[in-house]
1. Among the shown structures P, Q, from which was the value 18.5 of mean count of other Cβ atoms within 10 Å over residues 389-396 calculated?
2. Match the computed value 35, 32, 24 of semi-axes √(5λ) of the Cα gyration tensor in Å to one of the structures P, Q, and report its label.
3. If helix-only ellipticity at 222 nm (-39500 (n - 2.57) for each DSSP H run of 4 or more, over all residues; to 500) computes to -19500, which of P, Q did it come from?
4. Please compute mean count of other Cβ atoms within 10 Å over residues 157-164 for structures P, Q and give me the label with the greatest value.
5. Looking at structures P, Q, which one was mean count of other Cβ atoms within 10 Å over residues 213-220 calculated from, given that it came out as 20.1?
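All of the numbers you see were taken from the coordinates with simple rules; none came from a lab. The structure displayed is predicted, hence computed values, not measured ones. Cβ atoms are built from the backbone, for glycine too; each structure is taken alone.
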Structure P
Amino acid sequence: MRLILGFLGLVLLWAGGLQAQQPDADYDSLVALHEELREYMLPGFTAEVVMDSGARIGDVYGDALMAQKLAGLESFEQRLAALPVNSWSRTGQVDYLAVKSILNGYRFNLEVLRPWKRDPGFYLDPLLGIAFTEVSGSEADIAKLRERLRMVPPLLASARGNLTEVAGDFADLALHNLENSDGVNHYHPYRSVPPAGIIGWYDDLLARSRTARPDLVADVVAARAAVVGFRDWLKTERPRMNAPAGVGAERYDWYIRHVRMMPLTAAEMLILSEREYERMRAALALLRHRNRNLPELSLSQSAAEQAGKIASTDREVRRFLTEEAIVTIPADVGDLGSNTPYIERPGGPNFWEQIQFRDPIPDHLHAVIPGHRFDAVLAERDTRPIRGRYSDGGRAEGWATYLEEALMLAGATRERPRADEFMQLFGIFRAARVPADIAMQHNRASVSEAVEMMRQRTPWLDEDVARVDAEIYLRRPPGYGIAYTIGKLQMDALLADRAVQLGEAFSLRAFHDEFLAAGQLPIALIRYEMTGADEEVALFWNTPPIPGGG
């Protein structure tokens, strides 16, 4: 009966109807508060502040507006605290805590992170999306592109006035990204030679406009000039940009607990990640011994060869997931693509490509199916007013990282034993990120030092991949770098909890379906909803003031 109910719950989720059955008194007030809060933070931040915090083209930023936004948060906090959540179901309580985490995240951004003052990259993040735009679209598309291009000069002009407390690492990252390809090019349009940074992408857009849409050239030239002028201003001002980039130890722990809603401190995460690192290095050595008489896998030598590997891997993974009862795949989930385009780099493949071009399965499980892209398909079908619009990095990366080793153990790589080594290499890199992330946020390591920390501990790790990762973990709201390993450990613990709780009734497919049906919430909240264990969520109900710096 329990398994039937779990399946029915998943069907209701895909139909978008699960939350409509919410019976809790005043739950509608929580939904209304959530909607008002999202609207209130515009312009400024979106609800994805828990994940990211880039500027929005067309919005205006400044200390006066942000001070006004900060002052208005108290009324939302009072309204949230007044709701009768103690009498609610576990599902309602979990939604309540999700809204609480968003509200806490807004406060932290406005009080501590203040990216409009501290991070030049805050203004640069949306500029690539403009430069990536195709110029072969409809007249309506071209009109929208022209409008966005004309917003670039005023955005960057306002940035110069707002950026009064810039961190040195943030300035250096912005300058690098303006002039250099990041060497990874994830989610960039394919170019056989990647353009040289943001300025290079505006050169690319200019060349395409001159050929296909000469009427856009003047606007592209003006936008490019604004970007170049911003680069020159940063170079001139760089000697005065020396604020610390990290949030400090106490604030980091506050954020992990009250926004990420992970029940751990940085000190505890360092111990756990070190144990994972040691375990996976040992496992890699054992697997290398097991596979010692097998030939090493070769890198793909062409885009066609790599495409063939990906297509074969996708077929095998989908068959495995279905035949081995791993997770329910809706019949209409079609091709989900792949995560790593085939690029021939002058310096050779980067870390991801060293693995992907030999065997795509580790990243296919993590980033395609049943990982990120499949996860995103389910999220798009979730119409619940709170969960359908919530996306937590610890949940997203914890689930995807868990899949690597979990599905290896479940048999996904039975016919490709060398891939087991790559699963451990991925895990080693994930574990090496944790001390680097924490050291940067504690202001004990610069980006370059964090890059070196990760490279020393991770075979094949190149400077570009390490730098891109370090930038994400320092510039995003805190705790993204720890999300992979710590989220994976949370998934392992939840699997163990549920298997013990259900005993002979436990089903791996039902477990995965129930987990995915909960939405992209912090794993500790999902654990409470699935198992009833409340010792972790007990840490989240009361939110103390954000600590001072240090």
Structure Q
Amino acid sequence: MAENVAVRVVEQKLAEEAATLAARLADEQVASKMTAQDPSLWGPDAEHEASIRLSWTTLSASSRPLVGEIEALRGELHAEGVDRVVLAGMGGSSLAPEVITGTAGVPLVVLDTTDAAQVADALAGDLRRTVLVVSSKSGGTLETDSHRRIFTRAFTEAGIDAASRIVVVTDPGSPLEKLSTEAGYRKVFLADPHVGGRYSALTAFGLVPAGLAGVDIAALLADAAQAATVLSADDADNPGLVLGAALGAAHGHGAEKVVLADSGSGIKGFADWAEQLIAESTGKNGTGLLPVAVEGIDAPGFVDAGTDATPVAIGPVDGAAKISTTGSLGGQMLLWEYATAVAGRLLGINPFDQPDVEAAKAATRSLLDKPSDSGGTDTPAAVDGGIEIHPSEGWFPSDVDTVAGAVNALLAAAPEFGYLAVQAYLDRLDDASAALLRPELARRGGLQTTFGWGPRFLHSTGQYHKGGHQNGVFLQITGVVTEDMTVPDREYTLGSLQHAQALGDGQVLAQHGRPVLRLHLTDRVAGLAALVSALAEVSR
């Protein structure tokens, strides 16, 4: 077994069932066939998509030529005094670089937001030292295109040649490749088109921003290569087979949530990266595994996990965990990719498509074009202090007029073994205290509770919300925009885009019959404080 990656299934019955399943998977040669990019492993309906999505299994070797290119560009930029890296990207384009640089202790400014204040913070850095990495697989990501336009204007206004400060990562033939060539951007890295976004950590999408920021990406690939040897083996002890089997077996017994907590791994933010991988890969056809990223091994949702959840420790095993995974970052990334694909096979779904992601994007575009299509969702049902209460139709009691009462009603609307998703369309830096809502609501509500920053979760758990088990209830937090920002050559501002994203996703969730409660803070600082205070009266 490779030394840099391992899995331990702690709970005895689960370990026995996982061992039996892993042995069957080994007999079926699932690991070696996956590495050989056999698209038939997930059934005929998935075969076309799988045939163009399996190159991630060999990236530890195929991505090596990128190392020299990235190091050369970094040297050029440093010679020009450019050493601050800002990354504009969503989903897999930002989550992997963030965990890679965070683990290495290397600074990287990540823009995966439409919050005007957070974008303004990124612009406030020294532009003379800044390079912008624009990262989009499709080449048409709305948020990322807005960031590119805004930074182009800022560079130009500062007397800087914008084209010389923009580096692009995209798929061959995308609209962004064409635009970049015409604009004369500093460099365009073309990623492997046969790798989906959530499996792209070891492609140019993960390596370019991390390498430019100063990470030793050659070592990252070497760690992945070491793990690849065992993960491609048809062996019942293969950790990828064991982990995938354990997750699949647990789901078969009703544990549809996977609670992820760090237990001293040394990896920073791994659960946030794994969250997209698991949710977007498995959450479809009314089934799937809902990842719940929590604050630590003593957090609500982990230590008190019920029969609907499997606690997984990232790092040395903890007593409350049913499973633990250990190893280097490169090894763990590849481990979880193999295990997620294996779990998809056991769940009978295609782990490489995302059929429900586009609905929220379409609703957002509609609201940007026709704000009147909000359907009255901008008219509050009640106002409590500085917080407006906006419920979706069909579930909200008419006599509720307080924040605490509204949250209690939302929790009461959740079915047994359901979940609560808290979605904060706020500034991830200045409004960071919003993340405290997750453990407090999990403790008081007794539901597995996720937390996501909008709109970044739309490119992550958003697929599961619409395509997975339909037992979620949704708490949106939006806030007043005091200083908005225009987007060059577009008819919308960042504030209107952020607002449309919240309303658009809420509309789609409501169309799926899910209760949605939006709390709008007319003063962000005072509103967050009032919201936390109101939670003292919340219980399920």
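1. Q
2. Derived from the structure labelled P.
3. It must be structure P, since only it matches.
4. Values: P: 16.9; Q: 13.6.
Comparing P, Q by mean count of other Cβ atoms within 10 Å over residues 157-164, the maximum is at P.
5. Answer by label: Q.
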